[in-house]
Structures are given as structure tokens and as C-alpha cells.
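**Q** Multiple structures are listed underneath, in C-alpha cells.
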Structure I
Amino acid sequence: MRNTVESIKTSLEEAIAHREGKKTDIKVYTPAKVDVKKVREKTGLTQEKFAATFGISLGTLRHWERGDRAPHGPGLVLLNAIGKEPEAILRILGSKKRTP
């Protein structure tokens, strides 16, 4: 129990130091920004089908494509994955790429 408490205490101290801008060994992963329209176009899906396939509201997708808003968190990670391997992600989800 003591080791667990010490581990938590050390982690919290590192997190506080990181937040204050002090040098720490913390590694932060920041997903790359994406051009949502280009990502969608790689899949060959319409806005409606893309939104339905990936569980994104159509309004949100349209805002992202226009640049009014930017995806963040899990949505940004998913879009990066789709952008890199659209066929693989569609295959995993059981969807088919639309042929132009």
C-alpha cells in the first residue's frame, strides 16, 4: 500500500510540475491536425455516409470541413487513423469504400 501511495504522490507532483511549465519526463502525445474534407474524400464517402459510418453528427462534420471548428480528442485521433489507412478502418468497421 505504501508503494502505491508513493507512486501516486510522485505522479501527482510530476503532473503539477508539468502544468507549471517545469521540465519533466512526461511525454505528451498531440495528434496531428487534419484536413477533414481530404480525409473524408480518401474514403470515397459522402458527408452523410461518412458521418453515419464513424458516429459523427453531420453538422459537426460540416463545421470541421468548413474550418468553423476543429476536431479534438478521440475524434482527432480517429480522423488521423482514417487519413492514414482509410481502407483498413472501413474494413474493420465492415463498411465498403464507395467507388467514384
Structure II
Amino acid sequence: MIFGLFRKKRSEEELGEPIGEVTHFFPHVKAGVIKLKRDTLSAGDTIYIKGHTTNFEQKVSSMQVNHSPIEKASKGQEVGMKVKSKVRHGDKVYKV
């Protein structure tokens, strides 16, 4: 049986308060821009992105601010990162 391929989708109650929101998506490079509204985000953290048609979890491999790589982002910053699936403006970002 292949249980590892099908992960349970998480509810908003499980996820708690979002740490940020997607502000832009660049389809040609599969990258999203996330505005952090609270907390911090570091390379190696796991995030969950949830929206009307978006619902996936991924590990943050790297982030950029103004085309410069960073290891940690804090509240108020907008960071760019590769995403494994399409994200949309307004999708909520949670740290898990």
C-alpha cells in the first residue's frame, strides 16, 4: 500500500494563525512572493499554503529578498521562494 503519497489536507483549525500571505506568483520560474505578517521564517522550516484551490505542504529550501539569498525572514518582509505548485494572490501561509 502507498500511504505516503496521499497526505491528509489540514484544516485551518489545525494550522492555527497564518504567518503570511501570497502576494504574487511567477509561473515561468514557479516562484511565489510571501508577505510575512507575523513570526519569522527560516530555510529548513516547513510551510503549508492554503487557498481556494491551493492546498499543499513543503519545506523552505531557500528564500530571496531583492534577488539576494537570505536564511531568515521576519515580520513585514516580502520574500520570494520556489514553490512546488501554483499559488495565488491571497493564499494563506502557515508554519507547521
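Computed from the coordinates by the stated procedures, all read-outs in this text should not be read as laboratory data. All values derive from a computational prediction rather than experimental measurement. Cβ atoms are built from the backbone, for glycine too; each structure is taken alone.
**Q** Who wins on relative contact order in percent (Cα under 8 Å, 6 or more apart) among I, II, i.e. which is largest?
**A** Result for relative contact order in percent (Cα under 8 Å, 6 or more apart) over I, II: largest is II.
**Q** Once distance in nm of label points 7 Å out along Cα→Cβ at positions 14 and 54 is calculated for all of I, II, which comes out largest?
**A** I
**Q** Now for a separate question. Comparing distance in nm of label points 7 Å out along Cα→Cβ at positions 22 and 86 across I, II, which is largest? It would help to have the intermediate numbers written out before the result.
**A** Details: I: 4.7; II: 0.9.
Evaluating distance in nm of label points 7 Å out along Cα→Cβ at positions 22 and 86 on every structure, the highest lands on I.
**Q** Which structure, out of I, II, was helix-only ellipticity at 222 nm (-39500 (n - 2.57) for each DSSP H run of 4 or more, over all residues; to 500) derived from, given a value of -500? Spell out each step's value before the answer.
**A** Values: I: -19000; II: -500.
That value comes from structure II.
**Q** Out of I, II, which one gives 103 for volume of the Cα convex hull per residue in Å³ as computed from the coordinates?
**A** Label of the source structure: II.
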